[in-house]
Structure P
Amino acid sequence: MHCFTAVCVVGGWTMTTPYRAALWTFSCEVWRVFRLNTGMAAEFMSKYQQVVQYPACVDGSMWER
């Protein structure tokens with residue numbers, strides 16, 4: 001009975017390997033895009049705060065001094 005269970009488990013693991021690999025790759029890509037979007041949002045908020053604190057830098061006149 002234990003041999004049958006082992007064969008079923010090993011067979012199931014082997015047969016689902018491509019699906020697990022695809023799900024792992026998809027999950028990694030979702031995480032990469034999430035990090036990219038989070039980084040862009042953080043950069044946007046940083047620039048926004050800079051403009052709110054120093055409105056003169058919007059037209060570039062502050063940087064020409």
Structure Q
Amino acid sequence: MKWPHPLKKVRDNREKMKQEAQQIVENYDNGQKPQPVDNKIIWYVIGGFIFVFILKGLSLLIGG
């Protein structure tokens with residue numbers, strides 16, 4: 001059984017990553033900028049803060 005050469009896979013991965021990086025640079029130059037943060041993450045953070053404040057308000061109303 002012949003084992004694949006370990007550096008061949010590394011070289012292939014490096015070439016693939018170079019192509020992906022080049023594509024990202026070309027897209028950026030063309031004005032297709034990726035969104036820096038997913039909007040869902042922002043809404044989850046805001047919702048979490050609101051949830052905590054609601055719980056804090058309820059605990060103060062109960063007398064905690």
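Among candidates P, Q, the computation of distance in nm of label points 7 Å out along Cα→Cβ at positions 9 and 41 that gave 3.0 used structure Q. Each of P, Q could give Cα extents along the principal axes in Å, but the derived value 72, 43, 12 comes from Q.
Where a number appears in this text, it was derived from the coordinates with a stated rule and is not lab data. Quantities reported herein were computed from a predicted structural model and do not represent experimental measurements. Cβ atoms are built from the backbone, for glycine too; each structure is taken alone.
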